[in-house]
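Several structures are given next for inspection.
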Structure 1
Amino acid sequence: MHRNEELRKRSYDDKKSSLEEALGFIKTGDHIFIGSACGEPQYLVRGLVEKASHLADNEILHVHTLGVAPYAKPRYSDRFRLNAFFVGINTRQAVAEGRADYTPVFLSELPRLISRGMIPIDVALIQVTPPDEHGFCSLGVSVEITKTAAEKAKLVIAQVNRQMPRVLGDSFIHISNIDVVVEHDEPILELPRPEKDIVSERIARYVAELIDDESTLQIGIGSIPDSVLDALIDKKDLGIHTELLTEGVVDLVEEGVVTCAKKTINRGKIIASFAMGTRRLYDFIDNNPMVEFYESDYVNNPVVISQHEKMVAINQALEVDLTGQVCADSLGYRFYSGLGGQADFMRGAMLSKGGKAITVIPSTAKNGKISRIRSLLSSGAGVVLTRGDVDYVVTEYGVASLRGKTIKERALSLINIAHPKVRNDLLEWAKQHHYVPQEVLPFPEIEYPEELKRYVVLKDGSEVLLRPIKPSDATMKQDLFYSLSKGSVVKRYLGSLKVMPLKRIWPYVIVDYNNEMVIVGTVREGESESIIAIGSYSRVPNTDFAEVALVVRDDWQNKGLGTILFNYLCEIAKKRGLAGFTAWVMMDNNRMMHIFKKSGYPMQYRIEGNLYYVKIKFK
C-alpha cells in the first residue's frame, strides 16, 4: 500500500499545506527529485535548505537546474548530496570537487530507469498549474522526466503556481496523485535569448544552407542554436520536434516559417519536453493547441525521431578530433554538462529519410588560444558521439561532411574548417600518424572564400552549385576524371591520360584562391555530392595573365554549364586584378573555342602544331 494513500484521497483544499508542514513529510535518507530547468519549484527548494533542518543523508536528483541550488553548497554536504543527470552552471563546482555526483545517461532512457526502480525516487518536488475543472494540473514548462518521477515517487509535493503556463500533451498530473499542495505564486524562471556574436552568426549561415524546406528541427540552447533559428527566416513549412523549446521558435511561428504542416508524424504540432525562455515563450505555449509536451522517452526516442522525414538535429560540441569523435559533456576530466539528448537526436536524424545530424562548434576557445578541432581529444574527454555518429560538423570557417568518409577525407575536411592558424599543425600531425598522405601540400593560411559560392540554373532547369575547391574534394576530383570519356580526357589534358593518382591531384585541391583559383560545379546524386565540372586558372609567373582550363562531365555537356563556368572565372579573375586569360586548346575542340568567343572579350590566337594558343583580354 502507498505510504501516502490517505493523503492522496483528500480533496485539493485538504491537501493545501504550509511550506514547513509539507517539508516535514520528507524523511532522513529519502531520495528527492527536483523538477527541472525553468520548471524548478524554487519556493520548495529554498525551503528544503532553510526550513527542513531535520534532514540528513538525502540524495537530491535532477536533470538541468537553472535556478537556485543551495543544496550543492559545501555547508550542506552532510544533509544533501546531489546526483545530477546533467551538470549545470550552478552545480559544476560541486561535481568537480567531489561533493556531488554526475550520472551519465541518455534522456531517452531516463524515464525507463526511474520506472524500473533502477534510479530510486522517494519524494518529488514539482511545480504545476492550479487544477482545472477535471482536477488535472499541468506540469507546464517541464515535463521530460518530471512526470515519470512524480508517478514513481512515494511522496509528491507540488508548488501550485498560477504563473505556470498550462501546456497541452502528456503533461498532466491529477490532483489525486499529488500528496501535498503548497500554493505559492512567483515568476517562472526565465532565460533571456543570448547576445548575438559574429562567430555564431557565421556558423548559423552555414547551417541554414543545409536545411531544406519542410524539414523538422531539433535545436538546442545557446548563442549558436539561437542564431540558427534567426537564419531560417526564408525557409518554408518547417516543423519542430525537440527536447528543448526556445523563444526563437516563436518568431518563426509568427513569421509563418514554422507551420508543422509537412511533418511526417504529429503533423501540425510543435513537440517538445521542456521550455526555457522568457515570459513571451511561456505565454505562447500557454493552452496553445499547436504545442504539446511529452516525456523524454517519447520525444528523445531515436525510433520516433527517425520517423520524421528530413529530420535535422543541431547540437553543439566542445571539441572534435580529426577522426570525427565528438566530446560534448566534459572539458578534459572536468564534467561540464551531460549526455542529454544529443546522441538520441543525432542518431534519430541519421536514420531519418533525408535527415541530417549537424554538430556546431566554434573553431577556437579562450579567445583563440585553443583549437576546438584537435588531433586528439583532450585527456579525459568523453566521447558523446562516436566516429560513426557524426554527419556534418560546422564551424565559422565552413562545413565538413563526414558521413561515409574515410579517415583521410575526414581529417582533411576538419582541418579545412579549423582556424587558419592551426591548420598546418593539424596537417603535420595527420601526416605523422598516416591519416593523410605525405604529399598533401600545406594549407594556405587564409579563409575559404565562401562568398564565391553561387547556385546557377542550366538550360534544362538543373541547379548546380559553383564553389571554390577544397582539399577534401581530392577523391571527388579523381572520380570526375575516371567518369570522363576518352575524348573529354584528350581535350582537357591535351593528350591521352590513363591514370590520375591522388598524388597528382593534391596541388590542384590546395590552392591560394588568388593567383590560383579552382571552381567546381557540384550536384547531389542520391545522398552524395558529386563534382560534374571544374574550371581553373593559374597566374602565369611575372605577368597579369592566367592560364585557364575547363572540363565538364560528358552527361552534363550541352547544357550551358561550360559557358557559365568560364564567365564566372572571368568575373573572379577581374576582381583579383588579372588582365586576362591564356589557354592551350586542341584544334578540334570547337566547344571550348565557342565558349571563348561567346564571352565577348577580345581574343587572339595562333596555331602551334595541332593546338591553338589563345589569349583573351578582359579590357
Structure 2
Amino acid sequence: MTDQEQRLDPARRVERAELARLWRTLRGDGRRATRRDVLRWSAIVTGALATARLGVGRVVAGPSAGRAISTRRYQDADIESDVEITVPFDAFGQPVTLDPHRSADYGGFWVMFPNVWNGLLRYNELGAVEEDLAESFDTSDDGLVYTFRIRSDARYANGRQVVADHFVQSWRRALDPDNPSPMAGFMQHVQGYQDYLDKTSEELGFRAVDDATVEVTLSEPSSFFPSYMAAFVWSVVDPQVLEEAGETDFVLQDAGTGPWRFTEFEPDVQFVMEPNAEHYGGTSPSLSRIVWPIITGPSAASDALNRYKADEFVSADVPLTLKASVEGDPVLSQELRRIEPAGTTRSLAMDFNQAPFDDVRVRRAFAMAIDRERYAAEIYEGTWQATSVFTPPVVQQLSEYQPPDGLEFDPDEARGLLEEAGYPNGEGLPEITMYLPSSESEEEIERTQSFLDMFEETLGVTVTLDTSKTLEQIGDLQGDNNGRQFDLIWWQTVTETPHLLSEVFRPDSPNMEGVFNWSEALEPSGDFDPGADARTFAELMDQADAEQDPAARNDLYRQGEELVLRNAVYVPIANWIPMFVQKPWLEGTRQGPWTGRLPVRFDQDVVVRQR
C-alpha cells in the first residue's frame, strides 16, 4: 500500500482497490491472462479431464456433477502414496498474503485459496456455483434473503465445529471499516454495506439464525449474487484461532476448512500445504505435501517451463511466447492442454465522446472491418477463437443463454457506412491513436500493429500506435480527455449468468462513464440513437439483474446485448484459449476456463500414478 493510500479513509481505500481491479481487468494485459485476471481464470465440469495423447489435448466442459462427494475408490496397484509435488504460483507482482480477508483480487488467489479456505459456496472449474460448507440454500420470493444450512460435518483443520456465527464474525472482519478487504466489493450488495464501511451504522445483513443456519439479506435483488458469494472473501476463519494466534500468525494454525492446511510460509519465496484430515470430502490418496514456489517477473513463465522440463514442477503455463517451442518438443507437445470453452472476451472499444466515434456508423464500420478469423488464427496463432458477441461461451453454456447476432466481417458494408458518415475511403477522419504502455513486449506490439493494419487495408484508415507512454501516463491522458479514444479491452466473467453485460456497459458504470462514455445524453447519428438505447439498456439490466426466473432473465440480457452490439459499444473480436502443460502421471485434476492451469482443488480425486 502506498503512503497516499494509507492516508485515505477506509471506504475510499475499498473504492480505490475496486477501481484498480477494474482497471486491471479493463486493460486486459495479455501477460496476466487466466483469472488470472479474474481472475482471473477464471470454469465448467466436474467431469473428466481430457488428457493429451496425440497432439494438443482439450480440457472441455461437460455436465456438472454438482456438489456430491466422490465415491471413487483407488485400489489400483500403481497409485502412489505419500507424494510431494511442486506447483508454481505466479504472483504477477502482487503481494502474497495467505489471509483470505486481506488478499488482493488476483486470479491466482481465487483458485489456490479454496484448497485451504472455504465459504458456504464455491466455484467449479467452469465458474458454476456449487454448495461447499452449505448443504443447501434457499432464496426468498423477493430475492432479498438467502438462507444457508451448514453441513453437519463442517469442521476446521483443528477439529472444531463450524457454526453460523463464525461466518458472521468472519464477514464482519472482511468488512472492518478500519481495514476492509481489497475484495470487499463482492459484498457490496449486502444490506447496510456502505453505512457499515462509513461507520454510520453497525447494522449488516448477516444473521446467525441458529448454529446450523445463517442468513444474508441484500439491499436489492441480485440474481447473480451467489456467484459473488463464492469469492474467497466470504471464507470462514476460526475466530478462536484468530483471537489466540493473532492477525498474522493464524494462517498457519489450522483455522481453515479446506482439504489442505498451510504449514509453512516464507514471504516472497514459497508456501506449503499439507492435508487436512478433518475435511468433509476426504483428501487425496496420493498427495502428502504441496510446495508452492512464488515466481514473478517477465521471465516467470519461461523459468517455470524450464523447471517443468527438469521435472521440478508438475505444471506450467504456456503463453503465446512459449507455444511454438512446446509444440515443437516431442514430449511437451503430448502434455500440452487447451482449456475450452472460453471464459474471456477481447473487444475493440471506442469513446463515444471523441471523434470520429461519436457517430455510430463509424463505430459499426470499424466493427465490420475486423477479420476475426485472421486475428485469432494468424496474428495470435490459434490461442484465440473468433467471436462477434460479447458474452463468452462458458457463460452461454452455464446459463443456457443464446446471444444475439453480432457484426461480422463485411468490408463492403464497412466502407459504405464510413462513406455515409461523411468519410469516403477514410478521407477527412481526425487522428486516431491507440496507446500501449512502453513496458509492453515487442511481440505484443507487433501483433497489435498487425491488428491495426486491418483498418488500413479495409477502410483506408490509419490508426497510430503509440508506445511511448507508461501505463500511468496513459491513465492520466484518459483523465484529461474524460475517455479513451480507441483501445483493446479484455474481460473475464465472474458470474455464471450474463451479468457481466450490466457490470461493463451500464452508462453509469465506472467501466463506461469517463472511459468509453455510452450515455443517455448522446445525440442520434443517422438511423441510430445511442442515447435512447443507453437508457433502454439500463432499464433492461435493472430488470435482468433482479429477475429470478432463468429464461426471463436470459431474454432481458439478450435484449441488452442486442443494443450493445447494435451501437458497437464494444466490438467483440475473440475468446482466449489458455494453454498449459501438466505431468501425465498427475490424474484427476479438474481445470477449466475459471481455473486456468491450477486445478479447481487438489481434492480426493487427484492421484499420482507410478512414474
Structure 3
Amino acid sequence: MSGEAGYHHDPDWQDKYKDMIATAEEAMASIRPGQKIFIGTGGAQPLQLVRALVARSKELADTQVIHMMTLGDAPYAYKELSDHFSVNTFFVADNVRTVIQEGYGEYTPMFLSDVPRLFQSGQMPLDVALIQITPPDDQGRCSLGISVDIVKSAAQNASLVVAQVNPQMPRTLGDSFVSIFDLDVLVPVDEPLVESSPPRVDDITRAIGENIASLVEDGSTIELGIGRIPHAVLEFLKDKKDLGIHSEMITDPVIDMIEAGVVTGAQKHTDRGKVVASFAMGTKRLYDYVHNNPLFSFNPTEYVNDPFVIGQQHRMVAINTALEIDLTGQVCADSLGTKFYSGIGGQADFNRGAARSVGGRPIIALPSCAQNGKVSRIVATLTPGAGVVTTRGSVHYVVTEYGVAYLHGKSVQERAMALISIAHPNFREELLAKAIEYKYVHPEMADVEGKVYVGPKELRTTMLLDDGTLVSFRAIHPTDEPATRDLFYSLSQETVHYRYMSHMKRIPRRQLQNFVYVDHRNEVAVVGTLPEAYGEEIIAIGRYYLDPKTNRAEVAFVVRDDWQNRGIGSFILKHLVTIAKRNGIAGFSAEVMRDNKAMQSVINQSGLKVRSNLHEAVYHFEMDF
C-alpha cells in the first residue's frame, strides 16, 4: 500500500494567511541575541530558515541552538561561530560531533521520552521553534510530516514558531497535526527534503542481524534503533508473519516488509494494524510512501517512547545498539570514553518497555570488535568516562556476530561467561583472565582458559514432535553450565546409571566444565532445547569424542525422562552422524549397559552398519558410516 496521492492542500492558503507570510530573511530578522532556538528533526530540518539564521551570525551573540538530531548541513555547528551559536543537542549526530567533542557545544543526556516535559515545564524554555510543515488543508491543519517526535512539543511551547511551509513535505497521519493559528510566521518553500541513504551492511552486521532475527517470533512488534545493525535485521525477517512496528524511527526497508506481507500489525495489542513511529528518516521513496498513508500513525515522542505504552504490546522486541559493554552487563551507548559520540535516544525507553511487555525481548547489539579487530567491544571494565545508558540491572539480551547472551536475572559469573563466549575469539582468554582477577568468576575457571568456544551455527537443526512441539538443537555453549546441571538433577537414578554407568548423586563442577567447554572439533556436543521466558531449557544432550588415532568417535546422549520415547534419541544420533561425516570421521563407538534396551534399540535401528559384543554386562557397539 503506497501513500494516497489524492489529497490536496488548500490551494488558496497563501491568500488566506498572507498576513503571516514572510521570507526566511524577514522571519529571522526577529531573532535576538541570547535566545534559545529549537530546530526541527532529521530530514525535516528547515534548511532555508537555518541558512537565514546563520547569515545573521554576526548580529547574534550567545544564541543557543537546541535539537535532537538533524540531517544534512549544520552550518551553525562550527568552532569559529561558537561565540554566536552554541549547540545543545540530545543526540550527537555526525554533523555536530566535532564541535561537541572539541568542547564548543553541549550534549544533554536524557531519556527521549522525558524531553517534551523539559519544554512543557519551562525547565528548558524555548524562545523560538524553527520547524517544517505541509501547507494547510481547508481546515487550517498542517502536518508535521516526517518528524513529529519532540518537534510537536517544541512548537507548542516556544514563544515564537516559524514554520517553513513545504508542499514536498509528506502529509503524515496520526497525532501529527498543528493548527496554522498556533504558528506565528509562515515561510513558503518548495524544495526536496534532506534524504538519508540506507547504511552499508557488511558480513559482520549481517551475522548480527541474523542472530537477532532468531529472537523475533511471529506476531511480535518490533522497534528498530539507529544504525547498520537494526537495518541488517530486516533482511532476516522475511519469513516472519504478522509483525507489527512501534518504533521511534522508520527507514526505507519498512516498505519492503509491508509489501511482502511480513508487517501487518494484525496481532498488535494497541494501534492494531498501524505502523507507529515518531519520525521517518530515509529517501524520497519512503517520504512518498508515508504521504497520506492510513497505515502509518505518526505520534509525538511522549507517546511513542513512553515505556508504559510500549509495554502494553505483547512480544515487544526492542533492538538497539551499543558502543561497549562490560562483563557485568553495563551498556555504554553514547560515548567513546570521555568523547560523546551519539546519545541516549530511545534506548532506555524501549528497553524498559520491552522488558515489561508480555513475552517482550529487549536486545542490545554490537559488533564484537572495533578498529578493524584491534579492540574488543566486550570489555572487563568500561573505558574511563564511558556513560552507562542501560544499566546491568536492565540489560536482557546481548547479541554479537558470535551469538546471543541472555543476562537478565543471571549472576555476575554467569554474565561474564556468557559475554566472554560471544566476544571475538582473539579476546576471550584475556577477558577470562580479567574476570578471574576481578573475582567475577571462580578461581578454578582458570582451567578453562583457551577453551571458550562457540559452536558453529551449522550444528543447528530442529525436530517437530508428534504433538507439534518444536525442539531446537544447537552446539553446547559455555553458558549452558547451569542448565546442564539442572538437567542432571532432573534425571531419574536409572537414567543417570545408564548414562554415566554409576550411581552418582552429584556432578562435580570440574566435570560440568568438561561437558560445556568443548572445541567442536575433536569433541562435539549438541543440546536439545525448548523456549522459556528466561531463555532456554535443555531437555537432551548428545556428544561424541574423537580418537584421532583411529578416526572414530565415542558417542553418548541423554534425554530427560519425561521426554523419552519420543524419538529424540534417534534424532540426536542421526544429527551427530551427519556432523561426524562432514568432519570426515569413519564411524562411532558406544558403551551401553545390557539393561539399557532403549539405547540399544536406537543404535540397532540407526541404519548404520552395526557390530556389537558383550563384556561384563556392557555392550560395546561399533557403527560404520
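Values quoted throughout were computed directly from the atomic coordinates according to the rules given, and no laboratory measurement underlies them. Keep in mind that this is a model prediction, so the values were computed, not measured. Cβ atoms are built from the backbone, for glycine too; each structure is taken alone.
Can you spot which of 1, 2, 3 the value 2.9 was calculated from, given it is distance in nm of label points 7 Å out along Cα→Cβ at positions 490 and 570? Mind dumping the intermediate values first?
On the way: 1: 2.9; 2: 1.3; 3: 2.3.
Answer for the origin of the read-out: 1.
With Cα extents along the principal axes in Å coming out at 73, 62, 49, pick the structure among 1, 2, 3 it was computed from. Intermediate values should be presented prior to the final figure.
On the way: 1: 104, 48, 37; 2: 73, 62, 49; 3: 104, 52, 38.
Label of the originating structure: 2.
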